[in-house]
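Computed from the coordinates by the stated procedures, all read-outs in this text should not be read as laboratory data. In this text the structure is predicted, and so the values were computed from the model without any measurement. Cβ atoms are built from the backbone, for glycine too; each structure is taken alone.
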Structure I
């Protein structure tokens, strides 16, 4: 009798401690998208670096092209997440939604620079530019605040996902 109980406990612990390879792959994929976004934003030859170089050199038309390239790159991240087959993985839907929301907001934040660049290209009076610029920066600050909320939700969703799939 005692042997059966011990045997049952060992089997139960082993089964519960085994993580699903599909869940691990999904988690790794979601986490890897952070590296892709990081390269877009901070990579030596990334779109953000190129955009800043163009702005510094007052080549605003090329800076706008770099913004459009960033938009495509962030759209690609969200498209890859959307297309990833996560069927049958516990908590994958909420993690996928949180990741999509986060990367969509991150892309919007960096796409917002388009308006700032266009403002630089405009031939408005300096006082008009200052007013527009101030308003745009206030809106950009709100995007940052939204991004922080989305990042927190993504972090929580990832923790729930890992707990549900024994990935800790």
Structure II
């Protein structure tokens, strides 16, 4: 059984964020690597300096005779443990930008979505004693599927997820 469009979208986000590596691509490198990427909320403690969690929050759907239009809200949470001399507020802005840059590189998520929209962000810097910066980048993914089968769009199965 093929995955639903929703599942394929979430897996594509996971694969895309897992593929972010410091120093790459060579012509416009990312400054940091996402050390751990989770499908779901970030655990209380993580082993890496930079962790990211992909959390679907709400989905609205409008059904028509021939298709269902969906708007899936996703929070991409992050946590960064800074080292002495680093400024968590600056790092948090950098990480938010990295997440948006990666996700918006292909706003159709390999043809799974009609569009991905930036829904804003929030940053939490209330941990000065631990040099921890946390935050979330919010996205809205607009996609469609067959009204009788969330795995298909007009009789075509969702493509396999790949990094965008």
| note | Matching 89, 28, 23 (Cα extents along the principal axes in Å, computed) against labels I, II points to structure I
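So mean count of other Cβ atoms within 10 Å over residues 22-29, computed for just one structure, reads 8.9; which one of I, II is that?
For mean count of other Cβ atoms within 10 Å over residues 22-29, the value 8.9 is produced by structure II.
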| field | distance in nm of label points 7 Å out along Cα→Cβ at positions 30 and 110 - structure with the largest value, from I, II | value | I
| For which of the structures I, II does the calculation of helix-only ellipticity at 222 nm (-39500 (n - 2.57) for each DSSP H run of 4 or more, over all residues; to 500) return -6000? | II
| task | For mean count of other Cβ atoms within 10 Å over residues 62-69, the calculated result is 11.4, so let me know which of I, II that is. | result | II
| request: Give the label, chosen from I, II, of the structure having the highest value of distance in nm of label points 7 Å out along Cα→Cβ at positions 102 and 126. | output: I
